[in-house]
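Just below sit the structures, each encoded as structure tokens.
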Structure 1
Amino acid sequence: MAECAVYFTKTLAAVHPGKLFHIPSWIPRLSDPQVQFDLDPPSYQQVTAVIRKMEASGSPCPLDQISIICFKRCPYLRTYLTELIRAAWLSGSIPSEWKKACTILIHKKCNTSIPSNFRPITVESIPLKVFTSCLRNAMYSFLTANNFIEHNIQKGFTPNLSGTMEHTAQMANIINKARIKQRSLVITLLDLKNAFGEVHHNLIQSVLGYHHIPNQMNNLIKSLYTDFKTSVITSEFRTHFIPVGRGVLQGDCLSPLLFNMCFNTYIQHIKAEKYRQFGFSLQLLNPINWFQFADDAAVITGQESENQHLLNRFSIWCQWSNTVVRVDNVAHLASKKFYQHLPSTCRSF
């Protein structure tokens, strides 16, 4: 237990908490929103819709053991929960009791005695789950209505879309076309290290402002990540409450959208005209140069130099955003009629 507590205390500790993330000039500014953010607190109907979509088999938070089934079956509880959510929404502050959670560990690989071989999943109380789901829905509606989020490049975590399957099928088609037509093709596969866990909380605030999210919503998210605590639990032990000083919460309904918004700053950068010419064209227009699978990426170009140029830009973005690429997981695929060596991409990493 002591080793686990020490590991997660270090992993969740804030790094350079005073660091500010000013949006650099090379990231294009988004236009002013044409559709304004709906600041009204969630209605009973909206809260009910969120609850009905939640899986009845979902694990209740060990701190209160309250199951979502209670809220699915009892309209009186939903009414009371709606009043609590509306009060928190209007106050701009998350109740302190909601900001306590438990973290369960999902084994990923190798030795089970090493904490880093597990994926931490945060199990929150039902009120916070419903609250962050309502907040996510409001933010997502605003972002999509104003076309602030790019869906052709980033397919991960997109509602009602099997995006990763689309990207996989499209990439297989590109490889097949290059083979049949004997065209040059260079693909670099990237994996971000602890992508959710490394997101700086001050970066989130800058990114929210970049996407024109109103201050009232910014304050709610800032309140959520201020003094949030979690206790790691297993079948054998439970740690003390550990402050969450960095990262978005894996298992929280809002986290995937926050991560996508952070990465969207880079996507907007490579959408600039001088980078759109890079890539592999299946047609005469709109070459494909980047596939994002949540926190994994595939860089696709027709020339090695173009691939390296995009990787150099990504390296600059990673330095700005405090993001780390797992160099040991970088993979390359190169195909060309006149040479068969692998590219020297990713030198900047």
Structure 2
Amino acid sequence: MTRKNILIVIDRLKESGMEVLAVNLACSLSEKHNVIVVATREGGNLEKELQEHGVPYYILRRRGMRETYKIIKMFGYIRRHNIDIIYSHNAGSSFWGGLFAFLTGKKAISHIHGLAYNNSLKEKFVCRIVSVFSKKIMFISKNEMSKFNLYVPVKRNKLTIVYNGIIFNETTKKKSEEKPNIPKRVGIVAALRKEKKHELFLEAAKKILERIPDIEFVVVGDGVRKKGLIEMADRLGITKNVIFTGFQEDVSNWMTTFDVGVLCSEREGVPLVLLEYLACRIPTVCTNVGGIPEVITHNENGLLIESGNADDLATSITMLLQNRKLAEKLSDNGYKTVLKKFSFENMLRQTETILLDC
């Protein structure tokens, strides 16, 4: 196999689902190829992983369209590292990656993790550029690919699906069997952003606690909405039953204590945390949005609810807390699902094949 020079473009190196995947791919691809990473906006805690794997990276610190001149530095990186392939994550980075690939005669591969699809002229323009300049566009789900293709028609042979995958380790092999002396726990792991709908989680917690008062609800994640969510828990009178952990370098320390894992987002791709719940054998309740139903089959390896329905969320969580047989069935089947279809090894193999074949 010929060793390729690959430039990976992402927005930032702060830990979030897409960025974690991009950095994991960069580190793994660097074992067979010469890889460099460019973060167009900002650095973050994922820099450490790149350093540990000896992957060179650059941070452009672009803060908006008025600082587009900073992107010009990519010309130098492409020449200096004799880049063969520009592999970019999500629409913004893929816009720049595709443009520079066109200007330098290189191959561009785009990886779309999730867009707003808000019909803005800017987003449509960006997607059009991505569709024109990319040799191949990878999507994390059939749902995402269909939405993109309706939004910006693209030749079918340019489009392909590569499902997200997680790395299995000792943490993800099983849910903690030796829990400390704590009540049953229901948890959500998600950045405190509007689309994650943490309010729904707190509303459901209130309803559950009216019937089962000795449950703990854990919110793992950080963001600008933390203060408002803490105030909401106080207004609902559930403060003593809700733990806000803030940012966690290793979410598994909390996740493996969950009796039920929750995702109640109004939009999603194929969230890594969902795959991590399943890998830890945590029975899971999720909203039926985005790529989630491509992972979860209702009543087989998890429970699906309609978005925005706190009553359904509370009922489904309660069912898993009280029906151990159902919870065990879902957790066992969930583990089998992620092991068979959503491993990082599968994702890496498919990604490398696409990069080399285009």
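No value in this document is a laboratory result; all are computed from the given coordinates. Quantities reported herein were computed from a predicted structural model and do not represent experimental measurements. Cβ atoms are built from the backbone, for glycine too; each structure is taken alone.
Summary of computed values
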| item | result |
| --- | --- |
| Relative contact order in percent (Cα under 8 Å, 6 or more apart) derived as 24 - corresponding label from 1, 2 | 1 |
| Value 26, 12, 9, calculated as semi-axes √(5λ) of the Cα gyration tensor in Å, for residues 251-306 alone, assigned to which of 1, 2 | 1 |
| Distance in nm of label points 7 Å out along Cα→Cβ at positions 243 and 331 - structure with the largest value, from 1, 2 | 1 |
| Origin of the derived value 154 (volume of the Cα convex hull per residue in Å³; candidates 1, 2) | 1 |
| Computed 1.00 for FRET efficiency 1/(1 + (r/R0)^6) of positions 107 and 131 (r between Cβ atoms, R0 = 35 Å, to 0.05) - originating structure among 1, 2 | 2 |
| Test item: percent of Cα pairs over 28 Å apart, for residues 139-322 alone calculated as 33, pick one of 1, 2 | 1 |
| Source structure (of 1, 2) for distance in nm of label points 7 Å out along Cα→Cβ at positions 123 and 203, computed value 2.9 | 1 |
